[in-house]
1. When relative contact order in percent (Cα under 8 Å, 6 or more apart) is calculated for each of the structures I, II, which structure yields the highest value?
2. Upon calculation of Cα extents along the principal axes in Å, for residues 88-167 alone from the atomic coordinates, which of the structures I, II produces 35, 31, 19?
3. If we compute FRET efficiency 1/(1 + (r/R0)^6) of positions 24 and 176 (r between Cβ atoms, R0 = 41 Å, to 0.05) for structures I, II, which one ends up with the highest value?
4. Computing distance in nm of label points 7 Å out along Cα→Cβ at positions 40 and 256 gives 3.8 for which of I, II?
5. For which of I, II does helix-only ellipticity at 222 nm (-39500 (n - 2.57) for each DSSP H run of 4 or more, over all residues; to 500), calculated from the coordinates, equal -10000?
6. Of the structures labelled I, II, which one yields 23.9 when Kirkwood radius over Cα pairs in Å is computed from its coordinates?
Structure I
Amino acid sequence: MKKKCFKCNRPIKSNKTWYGLHNECFKKWFNLSSLEKFENIIARKRSDFSNEFINSSFFHGKFRKYSSMLGKSKYILKVEEKDYPELPATEYLCNQIFKSLKINIPPFYMIIFEKKHTCFVTKNFMENFSGANLIHIYHFFEKNMDYDCSNILKIIEKKIGRISAKEEFIYLTLADSLIGNNDRHGRNLGFIQNSKGFYLAPFYDNPSYLGTEIPSLLKADHNPAGAIWTKSISKPSMKDYIYEWKKLGYNHVIERFYKNISLKTIYSLIENSYISQKRKKAITRLISKRSEELCI
């Protein structure tokens, strides 16, 4: 790991840092007037997905998260684990890519936790919605319903009723395919519910599958499939999603996504990221291949 500040990407020349950042960068990034510590760190519990009708590969959330307070705000921490040491830095990079694609995501950060562990941090966006609840999309699936694009669109139509929300989801499936996120399961697609109705939540849990691959296999030709099925394919590629959305009349969303991709920007983000060179090359190869599949 380079000794650089995650906020400004400049070298850290002294021991006067705060969670791996320049002191002033930490305060500015987290909107604090003084240096404060993450407190009240609690492991977040996962729900039981034992229902027999649920597709196990779709509900594949496997990374333990922690809730914490910093100042007056709530955050979610993902600390590096022994089996996936580069996952926090990979998720940070993937969120940078999503931000460049103009996707609605929660504020995100990266720190060094306890002076030695890389940690991906995201703000708990629900604190901005007083009196509201986050409802995961799996709650709306009935027994024997396939977890596919068409059914998710129907749920969005029924609960939200806005074309823009459906198009946001379609756009997300293309972005997930671009970076190789094969874990868009039923707990990281959600609705915000308040007294006025339902709204599509910001998209969270956005890492590439390549963040979990062991280094010795990073040179392989990876082709991670999407977790959300199409009507005809249970392990869809970018081409399969393109075919599905064209068939359903959403070619304009594909065109908008294609126009918003700046490979120059994405490759620069990868090169300046905090993952290893092997992982940088693997993600670059995947995105290059997937962007070629997007040609319309």
Structure II
Amino acid sequence: MFDLQQLRCFVAVADELHFRRAAERLNMTQPPLSRQIQLLEHNVGTPLLERNSRHVRLTQAGRSLLAEARAILRLAENAGLRARRIGAGDAGSVSVGFTAGASYRFLPEAIARWRSEAPDVDLQLKEMVSLAQLDALDAGRLDIGLLRPPIQRPGLRSRCVAREPLIAALAEDSPLAQRGSLRLQDFDQQPLVNYAPDEARYFYDLLAQLFGARGIAPRSVQYVSQIHSVLALVRGGMGMALVPEGASGLRYAGIVYLPLQDDAPATPVELHLVWKQDNDNPALRNFIH
């Protein structure tokens, strides 16, 4: 079987139609060049060049092989270049998990920045709840997670990339919807669309802490895991809700968003970027700095 060096020699001779000029182009002497051509003809099984003391020209088989040889050399060069770029982290792919809440504000901005900084890295985006992301990161099925804390897994590293306040979401026909803002106390004994403790533990615990520390007891009427599901139930008149401020970008008809007054923490909702410490994907460094 012929090799790339034989093809390079053949293409040089085919271009120059002169062994001395081809040898100079390849920075070699004529005898090794002639041996490479002879080896190629032996491996192919047919003459590729007609040569005598006056001229060199391609045979019909040589003309046919020339186009293929150029394509093979281009492919080899491109393959090597891509491998080097992947090794340097400038190409390849990165799998990114994200919660639904991350997609309202942080994720669109992050995607735009990542694509600008690493345009040849393919982003594979997967919407997943936080617990599923942690499992996927542990198993190596994700490179990056955008999720809610806590991050209590050995071998995972994280940093907080966004903080935002909670706001109230109410049906527009609610008596409270006419106010300019609400207090947490306004939720006492009111129907609350709450977060599921199994799949949305972060928000479930956050609301339990906020209300419990103030002796406020809303009536949880439904438990769901996704913020857009919370808003759908609010719109349907099931109750009030607390959602991250970024969710107000979802312009649900029939829903009013109101800020909370000073008895609520300023920015209690956190979003963390998480990755596995021993992840060897070179492209990962573009996304965690």
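Please treat every number below as a calculation from the coordinates, not as lab data. No experiment lies behind these values; they were computed from the predicted model shown. Cβ atoms are built from the backbone, for glycine too; each structure is taken alone.
1. Between I, II, the highest calculated value is found for II.
2. Details: I: 47, 29, 27; II: 35, 31, 19.
Label of the source structure: II.
3. Largest value of FRET efficiency 1/(1 + (r/R0)^6) of positions 24 and 176 (r between Cβ atoms, R0 = 41 Å, to 0.05): I.
4. Structure I accounts for this read-out.
5. I
6. Values: I: 20.1; II: 23.9.
Matching structure: II.
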